[in-house]
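Visitor: Please go over the structures that come below.
Since every read-out is calculated from the coordinates, none of them should be taken as a lab result. Bear in mind that the values here come from a model prediction, so they are computed numbers and not experimental data. Cβ atoms are built from the backbone, for glycine too; each structure is taken alone.
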Structure P
Amino acid sequence: MVPQTLWPYSEVGHTQDAKKELLSIIDFESSEDVFITPKPSTLIERILQLATDKNSVVLDSYAGSGTTAHAVLKLNAQDGGNRRFILIEMMDYAETLTAERVRRVMSGYGEGSKAVAGLGGGFTYLSLGEPLFDDCGQLNPAVDLAAIRDYVAWQEGIPKVARLPLDNPQHRYHLGEANGLRVFFCFEPERTTTLDLDLLAELVKSPGPTLIYADQLALGEEFMRRHAIRFKKIPRDIARL
């Protein structure tokens, strides 16, 4: 026999309760579209009561119908918490079901005697873009250059407001500065870039700590150390997170 839960269904709900809850929020075209075994928000709520505090961040990497977000919002409404959630869903219902459920739970749903007040809150819906690296470990040519620069700038701790655009009049390779370190990203999709004396003179107009990304390095270690210049190789030294 399948062992029973230590939490009785009278307290945390069961699958039929979860289906009824989901049907009351989302209008499905047919019963076949409804999740077979959705989780009741009361069950996830109980877990969050035990495992979180009022400022926790809750990650659900298999978000399904969005029950976790629903439970986070309910618990926040009950105890005045400021819990936040991150939902990840790779199926094609991410927008029409997962995100839509969260929207309706926040703003309210149902009509007449079955109307349920909204729990408030807000969230941002984002879609995955192209992967930064291709199957050979090289920078993916399908990724926009501005997005690659933005990723490297983030990796080096350059605040978003301090990141320089591609059309920067000072130099297009300049990403910005972080903690007194100037960062340059010398990348050309169609050719190899080499950090040599000519490129260095083009980039650096005054002494100071400098980090330069390029495909190749043609300067010696002693020279680099004496002039406080660090080198990172493209794509090897771009973090894969």
Structure Q
Amino acid sequence: MNITELKKESKEEEAEGSGFGDLYIDVRYKEKRVLSDGQVMFLPDIEANHIHFKEWQTRKRSAQRLIDYLKGKTKPLNILEIGCGNGWLSSKLLTIKNSKVTGLDINEPEIMQAKRVFQKDNLEFICGAFEPGLFKDQKFDVIVFAASVQYFPSVKNILESAFLCLSKNGEIHIMDTNFYKPNEVANAAKRTEEYYEMLGYPEMAAHYFHHSINDLQPFNHKILFNPKRLINKISKKDPFYWVVVKY
């Protein structure tokens, strides 16, 4: 797929999801995932009695694994996080010495919160949908999708778009993300439909996509954390994949 086709598809997807931002934030409120500035400031640490405390413990472990891995590069990194939400992970990524981080999200309320809470050198937040032309003047050493790939219809298309923004020898990291066996996708989609129906926002199911682990096969990838490994299945602590994709 060439750059013209990718831009066309990106605009089509943006048009289809034009109401997604408002819908998404409404659902976030319903799920009690919208946090105060004070809470966001200390993420992924949150009070032990919070409804999503265990989930944040999982995110804390996965974030630390990613940061430790990237610190092993022993060089400054230009990092882009796509779907950064309230910006907590983008802020944490600045612990990688001399690095620069850009957080991008379509959700304006959370991006505005990120800008309020995390005012740091070498950290920028942008509100908008991802498309390669947005970053035509720069390349990124690392692109991170943390709990965000499920909001893109096609793994293939979003990775090919991200490659256009990637520097030579750069890496794409997908984390805090479910990947399913091909025969599991339909049931997962049905569960999601039932969940959003129960929540009172059935239309949200049209914006949430279930990707097969086989979708990664065409790409040069490595699974750095596999929740299906026996030792990880026994612990039941971290249910999400962490995958690195390279050219």
Structure R
Amino acid sequence: MALSIQTWCRASASANEPIISATVGCFREYNYYTADTQAVVSASGYFNGGVAYGKLSPDIVTGDYVSVYSSTDGTLLKYRLTNTAGVVTSLLAPAGNTVMSSTTLTAVQFIAGYAAPIVVLPAPGANFMYTNVRMAVRLVYGTAQFAVGGATGLQYGVTANLGGTLVTATTAGAAIAALTANSAWSVVAATVAPVALATAVNAGIYLSNNTAAFTTGTGATLQVVVLADLVYTA
């Protein structure tokens, strides 16, 4: 898919506007709504100035920001934009500060996360990594409680069954399976022992659980809010 100009809007105004030939004046901010995933949005060239991209690159200067809501991912993320001769690239922003995502899952999607971990923060880009990752979950109960599943948490990368490098503590599967009403819980950041640089740098954050997939949970939805610090490592 490609950017749609119909869901792009300016969110800021300034008496000292940047100009396209150089970054002069205050940065500008934009909002954007899309059915594209954040992985698609963050790819180089998504906001370029060709016809397929809505001719946005003449309006964007290096240092501008855009907040992107993906209806497919259910996430709201903020990007810092660069414009190099009309090629617009995106990095999660702001580096060194907190980024946040909010992902809404059905019971079926949550159950599938055992074998196919669910991305809650996309890969942040070369030389960037997430640290101090934490999570809050809001469960809207359906008609049957979850059962069977193992401990749930967040990890670097997409290794199945929560087999990757953990970045949070875990919540016991039995505690989740015991819930019979609307509920909430939180998970704090875990200390990450020294790992290969490639494990953490430019690695997305994924939700999964160990031991076994959950079952039932009929009709439930889960809102998974993730906070993390984004740091530059080069």
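Visitor: With helix-only ellipticity at 222 nm (-39500 (n - 2.57) for each DSSP H run of 4 or more, over all residues; to 500) derived from the coordinates and found to be -1500, which of P, Q, R does the value describe?
Guide: Details: P: -8500; Q: -11500; R: -1500.
Answer for the origin of the read-out: R.
Visitor: Ranked by FRET efficiency 1/(1 + (r/R0)^6) of positions 25 and 201 (r between Cβ atoms, R0 = 35 Å, to 0.05), which of P, Q, R sits at the highest value?
Guide: Details: P: 0.05; Q: 1.00; R: 0.60.
Biggest value here belongs to Q.
Visitor: For structures P, Q, R, which has the highest computed value of relative contact order in percent (Cα under 8 Å, 6 or more apart)?
Guide: Numbers: P: 10; Q: 16; R: 22.
Ranking P, Q, R on relative contact order in percent (Cα under 8 Å, 6 or more apart), first place is R.
Visitor: Of the structures labelled P, Q, R, which one yields 1.00 when FRET efficiency 1/(1 + (r/R0)^6) of positions 89 and 145 (r between Cβ atoms, R0 = 25 Å, to 0.05) is computed from its coordinates? Mind showing how you got there, number by number?
Guide: Values: P: 0.30; Q: 1.00; R: 0.05.
Attributed to the structure labelled Q.
Visitor: Turning to a different aspect of this structure: For structures P, Q, R, calculate Rg/Rh (Cα atoms, Kirkwood Rh) and state which one comes out highest. Display every interim value, and only then the final one.
Guide: On the way: P: 1.16; Q: 0.93; R: 1.02.
Going through P, Q, R one by one, Rg/Rh (Cα atoms, Kirkwood Rh) is largest in P.
Visitor: One of P, Q, R was used to compute FRET efficiency 1/(1 + (r/R0)^6) of positions 41 and 177 (r between Cβ atoms, R0 = 30 Å, to 0.05), and the answer was 0.05. Which one was it?
Guide: Working: P: 0.05; Q: 0.75; R: 0.25.
Source structure for this number: P.
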